[in-house]
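So, here's a batch of structures to check.
A short reminder: the numbers here are calculations on the coordinates, not readings from a lab. Being a predicted model, the structure only gives us computed values, none of them experimental. Cβ atoms are built from the backbone, for glycine too; each structure is taken alone.
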Structure I
Amino acid sequence: MAKIIVEKTLLETKLSKVKDGDLLELRIVPSGNDEGEQTPTFLHIASIHNENEYQDLEGIDEYHCIHKIITA
């Protein structure tokens with residue numbers, strides 16, 4: 001199962017742009033190499049409005065820290 005860790009405040013900022021009743025598209029885009037430059041894994045977010053209008057809300061880079069993250 002793929003997972004990604006992002007900062008809550010960044011996600012809330014993106015989600016605040018979504019209207020009630022809209023659908024969300026969430027995609028985990030793996031890290032890669034773009035013309036010799038390493039790109040991080042990121043969460044891409046988009047909303048789909050009632051009129052089938054697609055709104056790209058851009059992405060949030062994966063959170064990296066030097067400390068071990070403990071999950072329940």
Structure II
Amino acid sequence: MEHPDFRAGKLGLVPFVKLFFQLSDDAGPAISEIVVGPGPEQSLRVDAVKRLLDKIGCSGTRVRRSKAPFRG
């Protein structure tokens with residue numbers, strides 16, 4: 001496994017791994033759905049994800065809000 005990078009989060013450092021993959025092929029898009037987690041301004045974040053997907057040529061990917069409640 002790759003060594004993770006780190007970013008600052010509300011509770012301290014958050015590890016993450018960058019993934020690189022082909023966005024689509026003959027079988028369809030590599031990402032079929034993105035669920036935007038609960039949090040403030042969820043509608044704005046859903047719109048931002050949709051705009052990003054349009055920009056990178058993945059406008060067919062479904063984006064939806066999480067049904068989990070926000071507890072912040």
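Looking across I, II, the calculation of helix-only ellipticity at 222 nm (-39500 (n - 2.57) for each DSSP H run of 4 or more, over all residues; to 500) that yields -6500 traces back to II. Which one of I, II has distance in nm of label points 7 Å out along Cα→Cβ at positions 10 and 50, as calculated from the coordinates, equal to 3.3? Going label by label, the one that fits is I.
Out of I, II, choose the structure whose coordinates give Kirkwood radius over Cα pairs in Å equal to 13.8 when calculated. This value belongs to structure I.
When mean projected area of the Cα convex hull in nm², for residues 18-57 alone is compared over structures I, II, which one is greatest?
II
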